[in-house]
Every structure is written in C-alpha cells, then in structure tokens.
Structure 1
Amino acid sequence: MLRRTQIAVMFLPAVASVLFNRPALADDDHAFNRVGNIVIADQFNNRVVEINPETHGIVWQFGTGSSVPGPDSIVGTNDAERVGELTLISGTGIPPASPPLPGCPDAVNGCPDNRVILVDPDGRIVWQYGQAGVAGAGPDQLNTPVAATLLRNFHVLITDQVNERVIEVNLEKHIVWQYGATGVSGNGANQLNNPNSAELLRNGHILIADENNNRVIEVTRDHEIVATFTAGGTVSGAAFASRLPNGDTLITDSNNNRIVEVDSHDQVVWQYFTNLRPGSVAAPLPTRAVRLSNGNTLISDQFNDQVIEINPAKVIVFTQGMIGVGGNGAGQLNGPYDAKVVGDFTGLTRPPQRADDDDSEN
C-alpha cells in the first residue's frame, strides 16, 4: 500500500503541493525527517544516511553497503535529497580503479548502478529511472547519473554524466527536455564535458556544472548559453553550482579544493579552501557546497571524509565524520559526496509550496 505522501508526490501534483517538503517538527532525537537533520550521500559506504546534527547519530539509512545494486542497495551514490517523506537518490556507481576504490572490489569492471530512485521511509523503491547495473542511453537508461532534483512540475532533472547530457524526465519516464548531445563530449553548441550537476533557476533557465570544461553555464530551454561562470578563468573541475538568493552563483571548484562565490560579472566575492584546514589531506576534492538559510555553507569535503558547515567568517561550526579517515563506524563517513539539510533548500531548486506559502526566496 502506497503512503499518502507517495501517492501525492507521484500522481496528484495539486495535493502534493501541500505535502511536499513538509519535514517533521518533532523534538525526538531519533525522529525521521526532522527539520535540521542532514541527509548525506555517503558515496563509498554505498548508502544514504540521515543524521541528527546534535547527536551525530544515524536516524535513517538506505543502502546495505553492498556493491551490487538491488531493491535495498545503492552503489556509489553521489546525490540525495528529501522529497516530502521520500528520498531522491542518484545511484552513480563506482568506476574501475587499480587498486579498487573503497566500496567496490572489482578493479576491472567497477561497480555500476545507473539508477535514479525515489525511496519511501521504509526503504522501498517507489519510482525508478534507469536499470540496475546497466549502462545505456536508450529509453529508461542512464550512464553514471551524478545528480537529480525534483522540479516544481514533478519532473526529475537528471545529470547523466557519461552520456554527456542533462535530461528532464517525467514520472511516466519520458524525456521531455535535454541539454547536451548524447554521448558527445565537447564545449560547442549544445555540448557538455562530464557534467556534474544541474539546477532549475527561478527564471526557467538551467544552471549546469560542466565539470571537465571547467565552467558553469546558464542555459535556456532553447539551448542558448546566456551566462558562463569560471571565477575569472580559475575554476578547475566544476563539481556543483547553485544560484543564491542574492543573484550570486556558488561553485564547488573541486580540483582547486575550493568553494567560490561569484557575482553576475564572474567576480569572486567569497571563497573557502578546504585543504588549508588543520588535518586536511593534500587534495580533498570537495564535491558539493550549498548555502543554508542561516548564511552558513554546508560542504561535502569528499576525500577528507567529512561534511562540514562553515559560517560566513569561514569558521567551522559543525563536522560529521573523521577528517581523513574513511569508515562506516559511529560518526564516520567514506567519501561523502553530497549533503543537504532537511527543510532547507536555499540555493537549490525551490520545491512546490502550499498555496498559502510566500513564494519569495528563502
């Protein structure tokens, strides 16, 4: 039996606008979907966890840790966000490497997943795009999906990295929009090179972190590039980007171990280097940074094996995980790729709201 929230989100958009992004307000330290909890894509532990930031304890988890994708497992997840009581997860998979990367024992073939899924609170998959362990570009197929976000029209925007495209898929699993020529890597018209995230802006444009082109681009529905951000030509490895309420763009500049905020003229107005903090590994390669409604920045500092929150003065006010020590024990993470605060979507696609909600920027 589907839960009321599942039915609303999947089939009744008018009702879902009332229920979407309504986290629990409970004071219980172990409450699922509690406002302020943090949902983390714990990449090499092959899981998504929701943690209470006060106790640092796990209150919810999806993924058994298995390197084989299945109905209760996810491999190499790079992205997760809470959608009402559901969780939208990108099963990116883990590429082959010698020696094998954590979370994948197969150095030759890697451990593919290639699904974007919606999971209910009981860990049941209630919607899926892509086939477990199968890479492809045909109908209902993906090749290394690295990010997904639910749009206000209840479509899913998927960054399909190895297919060199960003696609918008409806709940009936039809592609209704695409940027990037499938399987073609480049920096020309309608081309991408290893895209790593995409967000729908309030003006209807799409903001894409075009990772290996070392740029963030803002494109129209007609595939026109209307703005490019490179922090004055200094970005190397654009892992993530989001538009902030003040109009600036926040970029995760991974190869430079930097989070950088640029204005509309691509001028740097704020930056933070994660490899300069005490105890850091030489190249932590941060993968996600989101600006919270309190003005702080939540950073997934991948190879430092931590999620950190810093205030505008660049002081660390919260950490989850042990710096430079990957693991799955109490309080540990292993290559965390993404983190988002439940109920706080600042800098991300604005979810549907109740009719009586203020539609101003949060």
Structure 2
Amino acid sequence: MPTEEQIRESLEEVIVPGTTGSLVKFNLVRRVAISDGKVDISLASTALNSGTQDWLSTCVPDVVKRLPGVVDVEISFEEAGCKDINEIGSVIAVMSGKGGVGKSLVAGLAALSLAHNGYEVGILDADITGPSIPKMFGVSAHPVGSETGILPVLSRAGIKIMSTNLLLPREDDVVIWRGPMIAKAITQFWEEVLWGKLDCLIVDLPPGTADAPLTVMQSLPLSGVIIVFSPQQLTAMVVRKAVRMAREAMHIPILGVVENMSYLVLPETGKKLDLFGKSRADEMAEAAGAPLLAQIPVDPELARLCDDGHIERYNSDLTNTLADALIQAVGARRMREAEGDEKTSLDSRQESQEGKTPVEDP
C-alpha cells in the first residue's frame, strides 16, 4: 500500500482547472486516510465551483489508482474559508514615499529571486489604481473561483499573482475609486484569495503614506517592509516619511532598503555613471536602521524584459544577491523574535519563582 506522502505526491499532477497550479500547491488536500486498499481523500471546496468539484471527483481517483495496492478511492469535499486554507510563512511589503522609484520592479525582482531559489512565492498587487505587476510578468488571464474564494493567476515560473488589472475587461481600463474602496479591495485580496502554501507573499504597495499602505500595515500580519528609493535628494527626503510611518507609527520592522536606478554601466568602458547623483545607499540604510539589500542599476535589458512581460527571463547576479539578503533579513528578524519570546518566558518564570507579579509601567 502507498503511504500518505506518496498519495499527496501523486496529487501534485492534478491541476486545478482554470489555473496552472496543482491541488497540493493550493493546499486543497485536507486529509488522506488509507485502509485495506481504500483511500479516502478530503478536499477543500474553497474557490472551486460545482463543475470543478465534479471534475476532480473523477480525475483524482484515476490518478491515485495508478499507485500499487490502491483498490478504491473515495473523494469528499469540505467547506473552508481562504483564511483557513492559506499557510503563508512571511508577508513582506515593498513601499516608498513617492512614485516613480521602481517599487513594483523591486517587488517583482524580490519574488523572482526567491522563486529561483526554490521558494513558493506570491505577489499581492496592492497598487489598486496603478497596477503594473501583471504586465511585468506577462500574465493576463482572468482569475477563476467561486463564492468561497478566488484563485490567483500563476506566472510562467509559478509565482501566484493577484491584481486589479486581472479583474478588468481590458488592462488599460481605469479604476477610479476612493480610499475606502481601495482599502476594501486590498483586504479582499488578503482574505478572499486562495494563496495556498507560500513561503513568502510580497505585497506591492502604492506610493505614499495614505489609506492603502495604512490598510496593509493594519490588516496584514507583516513580517516587515522593504523601503525603495532612488539617489535623488528629493526622493530621499520623501522616503524618510515612509521609514517613520513603518517604524515609528506602525511599529513594523524594516527588513532592508533598496536603491533603484543607482547607476548606469557604460557598455563601452564598463565605467559606472551616477545618472541621478551620488548614491545615498549608506545614508538611507542608516536612516532606516536596516541593511542595504541591493543597489539596482539602470539596465536597458531589464527595462525591455519588463515591458515585454518577461521579467522572469532576467538573468543577473542581482537576483541571487537579493534573495540571499532577503532570506538573511527575514531570518534575523525571526531570530530576534525568538530571543525576545525566550527572554519574556524566562522573565516570567523568574518572577513566578520569586512570587512576584509583573508590574506594568505607569
């Protein structure tokens, strides 16, 4: 008889209709029970319409019966909300104080760099009125789903993407919404999208410190933020506002800073040209109290790939460097949290042993 692990592995080849992701990728396999050649599989019906459920009831047994020793397969469905199904390791917001500094580019490269290193990644495009992630990744399919949830669209590399542009009849249709509507859409993208199992969800924020960034910081369990800036002095001044919003007002850790459009490499000589002035990378890292994750040059090839919807074809040492820096930053944050929890627990035990009651500051 096959093991539960073997059965789950076999379900990797069952693709959810309307997507390019498997049942396992969307975390829809809830329980597997094996007894005397019979296999009972319980699937979540989240985001699956009745037609899709009927198809899976036929397809899944056909796949599992190929395993040696399986005589019969019984499929059942159970109701569950997206929040009950989603298992997301880290949620990282990418923000800036102003537009035009390449925030969406950094979000895309961050997701791509992690995916290239074997991590399951998604992008929540919270720039509701100015979404650019779908264009960058060359995805245009409309999301499918049901009353219980929406399935994100997968990129060619398997990155899960949800954006308002994927819900519009045409990609150049305009979204004219006030703040409350934008905030509601962001919340729905978090609560009503079936992200499944993700190591990391990248949230591409709109620029500034208004309703949309505030909604993300208040509603989503952020692991931290990445601050994006360019070398201009004006940009640096405005970005400091975003730093203060995240760190001082919302008490969300800053994982690191990224300087975009940092320089241009002249192809004839290989010399670096500071197109937008002297780098402010060290200055901004010090202001944010966070490490410098990357300095991204002005790269015509990268710009062309983004315009053509092929950012996933970008091949550079930058992606590996950014992935290493992100993994280290998230790991360091978790280590600090664990040390903090351990210290809190130790202090509590000591106070208990001493017969003392913790006293709150006045």
Structure 3
Amino acid sequence: MKKLLMTALATALLVAGGSSAAFAAPLTVQEIATYTGADRQERLIEGAKKEGELVVYHAYPQLSTVMAAFTKKYGIKVTPWRAGSEAILQRVGSEARARRYTVDIVQNNAPENEAAHREGLLQEVRSQYLGDLMPGAVPAHKAWVGITVDVFSAAYNTNSVKKEELPKTYRDLLDPKWKGRIAVEAEDHGWYATLVELMGEPQGSKLFADISATNGIQVRKGHSLLAGLVASGEVPLALSVYSWNPDQLKIKGAPIEGLLLQPVVGQFSTVGMLKRAPHPNAAALFYDFVLNEGQQILADIRFVPTSKKVVSPIGDAQIKLIDPSKALDMNEKWHKQYMGMHTR
C-alpha cells in the first residue's frame, strides 16, 4: 500500500510539472531580445519560424538586399515599408500612440532613431555581434545600433571637371572657376554644422559664406538625385552626396567619381527593435543577421559597414561622426544656419 501511494504521488508530481511547463507564460519581448545564452540563435530560429513573419520599416532602398538574404537563409517572410526618415519616425510614433503594434524593426538615420528611443519605443538587443562594431556604433543606452556610416562625400563629373583642377581643400572652392558649378543636398544641415565646427567657428561659417557669395551654391533635394545630376553633367561638382552614390553609378558606366575632402563627416544609419514588436524572435534574429552576414552584403554594394571585421569601401579614411543627440537638440538652429549659408 505504501508503495502504491509513493507511485501515485510521483505520477501526480510529474503531471503537475508537465502542466506547469505547458502553461508557462511566453517570454516577453525584453527577455527574447536580451537573452545571451549559448543556444540564443537556435531559440531565435525556432521562435521566428513559429512567428513566420517580420515587419521592417526602412529608409535604405538597398536594405531589401539584406532582407532577401535573410528570407533565403531562414525562410522567414519579410514585409517591408519604405519611406523617408521623418515619415518613418512619424509613423512609428503615431502607431504607438494608437496602440497599433505592427512593426518589428525600424532602420533609420541615427537622429531619428535617437528620437524614437527618447519616446521609449525601442528595445535593447544584446546581440553577440555588438563587440565587432566600430566605436560609437553602440550608444550607451543600446536602444539602437549603427549598421553603416553615411559618409558625406563630394562627387564630380569626369567629363566636366579635370583631375588637375579638383579642389584639395574646401578653401579651394573660392576660386572663380567654380562659379555656378557647385551644389549641395537640401537637408544636410547636420553635415554642414559638424563640418564648420571641426573647421573652427566662426572661420568655417565665414568660408562657406564666402564661397556662396563668390561662386554660388545650388541646392538639390535628395542625395541620389544630386548624384544623378552630377552623372548627367548638370552639376559638375556636388559637395554632399553619400559615398556609395558615385560608386554605384560608376559601376553602371556613369562619368562620376567620389572625392573625400577633409574633414570627412559621417552619420550612422541604424536599426532598432520595437519594444512591442509582434514578432520578437524574428526581429532579434534579423538584428543579429544585419550585424553579421548583412555587413558584408552592404559592403558589397558600396555601403560603409560598422563591423571592424569587414573591409570598408572607403578604406581607412578617418570619419568624424555627427552626434545624434546634438543633431536632435540643435536641429532648428543648424537648419537655419544651413539655409543662411546657401541662400546668400
């Protein structure tokens, strides 16, 4: 009789334990994103396959190449939505206020994702690849991470500008031969403010004011558009395209070359995971993928990766990074200064 009671008790305990495991609460988004165990990837893959989908808001058109590679490797469907940086930030914020949680990952410029962090929308992800990244790519709060650097580069039309007449410094642009031949992108106030600060105020501001007064500075909206105008010859010299713009056009046979003038300024392009991500396993898995295999994919299409393990298309050029927090706080002032510079 005593043996039967012991057997019954053991069976009851096993059933109770099984029932507890079966009805255990699912892991939270935070628990999934910050898990660092040795079986992290296996757990994320298993969870992502059950979720079956990933929703990404992104500003980079070329991120579609990374998303396609992710789908090919893991079989996880990616639903993208692409827009400009401000539109992405506005949509993420408005959806959160409406308690409509549809997006998992947002890829955007550092200032916009810094703003999303300030609104409490982004979740820290403890990826095993964070240690591979360049200084500054992981901010102290760890709510977003830099995946590439948007390096601001000059670009010139090789049919319109001879190599021997290229400027070696910004001061060379005071030469009257550049009259009517220079253009910048309309929204690059962060580049301009950081550049003149590095040159030293007020000397930097005065230099650009003098260039504008002497030779004029045209304004075009959109880095890809501006690079295309250089390639077509309409703009002989652009001062602020992204470094991959001329490279990508040159590969297609366009008469365009990039030109890095010192000091070289850059800004992180970043990814962040939403705190209310509906597919958290897929989101964390994609986060890891972008920081690992995605880095080489982006470098292959001429983007500047943040991983120190991947060779940069611009070599070892020293880059001065725009402070995303400062860019947010000084946005109005910087924009006003930039407008004043090229409207003289």
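Every number here is computed from the coordinates shown, using simple stated rules; none is lab data. Keep in mind that what you see is a predicted model, and the values were worked out from it rather than measured. Cβ atoms are built from the backbone, for glycine too; each structure is taken alone.
The table for this structure:
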{"read-out": "Structure from which 17 was derived, relative contact order in percent (Cα under 8 Å, 6 or more apart), options 1, 2, 3", "value": "2"}
{"read-out": "With mean count of other Cβ atoms within 10 Å over residues 197-204 derived as 23.1, matching label from 1, 2, 3", "value": "2"}
{"read-out": "Per distance in nm of label points 7 Å out along Cα→Cβ at positions 133 and 301, the highest-valued of structures 1, 2, 3", "value": "1"}
{"read-out": "Which of 1, 2, 3 leads on volume of the Cα convex hull per residue in Å³, for residues 109-180 alone, largest value", "value": "3"}
{"read-out": "Source structure (of 1, 2, 3) for Rg and Dmax of the Cα atoms in Å, computed value 18.6, 55", "value": "1"}
{"read-out": "Structure from which -1000 was derived, helix-only ellipticity at 222 nm (-39500 (n - 2.57) for each DSSP H run of 4 or more, over all residues; to 500), options 1, 2, 3", "value": "1"}
